[in-house]
Structure P
Amino acid sequence: MALGGKPLSPQVLVDASSDEVYAETAAGEPVVLTDQVFPDLSHTAVDVFADNGTAELSRSEAWSLASIWK
């Protein structure tokens, strides 16, 4: 995704079986990525990386939400 030197400020939503990423390109165009996943319940970490480049994570926040099914 072309950022033109601007920082990327994605919003990432993760639950038991899906990951969603919302972001904008340098031109302000929205980008949405969605993936259905079935991780082992022992996996509790998040990795941040860059392919063919560098990245710096300057801030992150996390919230735990209650289930609507309980």
Structure Q
Amino acid sequence: MARELYGPLFSAKESAKYLGIGRNRVYEMINADELPHIRDKNGSLIAKSVLDDYIEKLYEKEKRHCANST
């Protein structure tokens, strides 16, 4: 469920570090509209709440997968 935007805005590099993935993967997700973002003159900015929502979706997906596997 989408929540209100909150927290700091992260660059793609900072977002990648926060998520534990590569910067190129973050750009792929931005280009595929998987991560809502704001474009500014220095690149894309992503709210911390967007990253938290993404992590929550991953956990929910994994939980459903594990429940279906048993």
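Quick look at the values:
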| quantity | calculated |
| --- | --- |
| Structure with the greatest value (metric relative contact order in percent (Cα under 8 Å, 6 or more apart), set P, Q) | Q |
| Parent structure of the calculated result -17500, given that helix-only ellipticity at 222 nm (-39500 (n - 2.57) for each DSSP H run of 4 or more, over all residues; to 500) is the read-out and P, Q the choices | Q |
| Which entry (P, Q) yields the derived value 1.6 for distance in nm of label points 7 Å out along Cα→Cβ at positions 13 and 61 | P |
| Of the structures P, Q, the one that 1.03 was derived from, the read-out being Rg/Rh (Cα atoms, Kirkwood Rh) | Q |
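Each reported figure results from applying straightforward, stated rules to the coordinates on display, with no laboratory input. These figures come from a predicted structure and were not determined experimentally. Cβ atoms are built from the backbone, for glycine too; each structure is taken alone.
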